[in-house]
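Just so it is clear, none of the values below were taken in a lab; they were calculated from the coordinates. Since this is a predicted model, take the numbers as computed values, not measurements. Cβ atoms are built from the backbone, for glycine too; each structure is taken alone.
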Structure I
Amino acid sequence: MSHLFDRIREVRGMNYGDYAYIEAFPGAGYQFFPSANVARHSQIFEVWIRPVTPENAQMALRIAIYELDKLIKNGLTQEEFETVREYLMKNVFVMTATQAQQLGYAIDSAFYGTPEYTQFMRDRLQKLTLADVNNAIKKHLSASNLQVVVIAKDAKDLKDKLLKDTFSPIKYDGEKPKELLDEDQVIGNLKLGIKSVDITPVTDIFK
């Protein structure tokens with residue numbers, strides 16, 4: 001279902017998966033669904049890029065931002081909207097398959113003051129329109145006002161590359177279509193405009 005998954009993993013073979021979420025997802029990478037009872041008054045939009053080789057780190061970031069910018073400018077197509085909505089309409093039942101999950105979402109519904117979760121979500125999804133989604137994307141998402149966190153072995157080298165903002169090449173083991181190679185040239189030259197990078201040693205993270 002992930003567009004980033006397709007563009008970074010499937011088309012370019014750079015890693016094992018890439019995802020975007022419009023909600024806080026503690027534990028992402030270790031479970032398929034966000035946990036219930038992580039109630040918030042506001043949500044976040046987050047993009048996860050699974051590990052890539054160090055030489056492709058800057059390019060992977062550029063691809064993610066390039067695709068985000070395209071989404072904001074162009075929005076979803078009607079076909080994409082229908083596909084995602086159909087998936088979500090079914091997925092609410094998967095997310096509440098166990099009694100523990102049902103109880104968790106019942107507690108969330110009580111906190112938010114909303115009706116029973118599965119019916120509420122299906123009713124809202126049924127009323128949702130393509131224009132609603134694309135307007136929300138333009139209103140709430142940004143390809144420039146971002147915070148980026150990267151885990152890297154050689155953080156100093158990556159910092160230098162990000163601040164220099166020079167072209168980031170990408171090499172493939174096999175043949176790739178000219179259309180993709182041309183797109184790589186455009187993305188590789190995309191200016192990220194990063195002004196400041198802080199390096200935090202891993203030993204300081206868990207103090």
Structure II
Amino acid sequence: MNALVIGGGLQGKAVVHDLSHSPLIEQITVVDIDLSSIRSFLKQGNYPKVKTFEANALEHNVLVRLIQDSQSHIVVCMLPADLSRPVAEACVEAGVPFVNTSYAHWLEGLDKPAKKKGVLLLPEMGFDPGVDLILARIALDELDVVEGFYSYGGGIPELAACDNPLNYKITWTFDGVLKAYVRPARLLKKGRPVEIPGT
């Protein structure tokens with residue numbers, strides 16, 4: 001299986017590292033607008049499966065061609081959330097599955113074209129959101145009756161790392177942390193979808 005990772009920042013590097021050690025993955029292509037950081041990272045380890053390509057992921061035609069030319073079986077988008085939509089649109093056009101770690105309610109707009117082309121779109125597959133929601137569902141399925149479920153995630157650091165006025169550890173993007181506190185919440189209440197406006 002070949003994977004295309006778009007975005008070679010901190011999280012993108014972690015994805016490249018994990019994919020490189022998977023026996024299921026034969027080739028990884030990393031795309032970024034600036035390859036200096038990812039190339040430096042690759043020199044520090046043993047990454048024979050990885051090749052890099054410099055491109056702007058917001059150039060639709062370039063991205064579609066790159067997805068097709070890389071012969072990838074999946075695209076992992078590790079760009080900031082606001083930049084994920086163009087990548088998902090290019091994946092639908094190219095007919096290749098898309099996965100990211102960000103909230104992506106806008107994907108509902110791509111549902112019909114993706115289904116028509118048989119393209120799988122998997123948003124929110126990180127730790128939070130992602131693994132936390134999967135584990136929560138598994139736990140809830142083990143219970144006979146659920147009266148309520150509340151899930152909280154965040155960058156609460158150990159005392160040694162608590163080195164800023166907010167007492168918070170930014171483990172992804174500061175912009176993303178701030179948006180998490182003001183965006184609308186979507187939940188199920190008594191089995192019905194409810195949206196609570198952000199502040």
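For the read-out distance in nm of label points 7 Å out along Cα→Cβ at positions 39 and 63, a value of 2.4 was computed from one structure; give its label from I, II.
Source structure: II.
Identify the structure, out of I, II, from whose coordinates distance in nm of label points 7 Å out along Cα→Cβ at positions 111 and 159 was calculated to give 3.7.
I
Work out relative contact order in percent (Cα under 8 Å, 6 or more apart) for each of structures I, II, then name the structure with the largest result.
Going through I, II one by one, relative contact order in percent (Cα under 8 Å, 6 or more apart) peaks for structure I.
Which structure, out of I, II, was distance in nm of label points 7 Å out along Cα→Cβ at positions 79 and 127 calculated from, if the result is 3.0?
Answer for the origin of the read-out: I.
Given a value of 22.6 for mean count of other Cβ atoms within 10 Å over residues 87-94, calculated from one of I, II, which structure does it belong to?
II
Thinking of I, II, which structure, once helix-only ellipticity at 222 nm (-39500 (n - 2.57) for each DSSP H run of 4 or more, over all residues; to 500) is computed, gives back -9500?
Computing helix-only ellipticity at 222 nm (-39500 (n - 2.57) for each DSSP H run of 4 or more, over all residues; to 500) on every structure in I, II gives -9500 only for II.
Work out FRET efficiency 1/(1 + (r/R0)^6) of positions 71 and 143 (r between Cβ atoms, R0 = 30 Å, to 0.05) for each of structures I, II, then name the structure with the largest result.
Structure I comes out on top.
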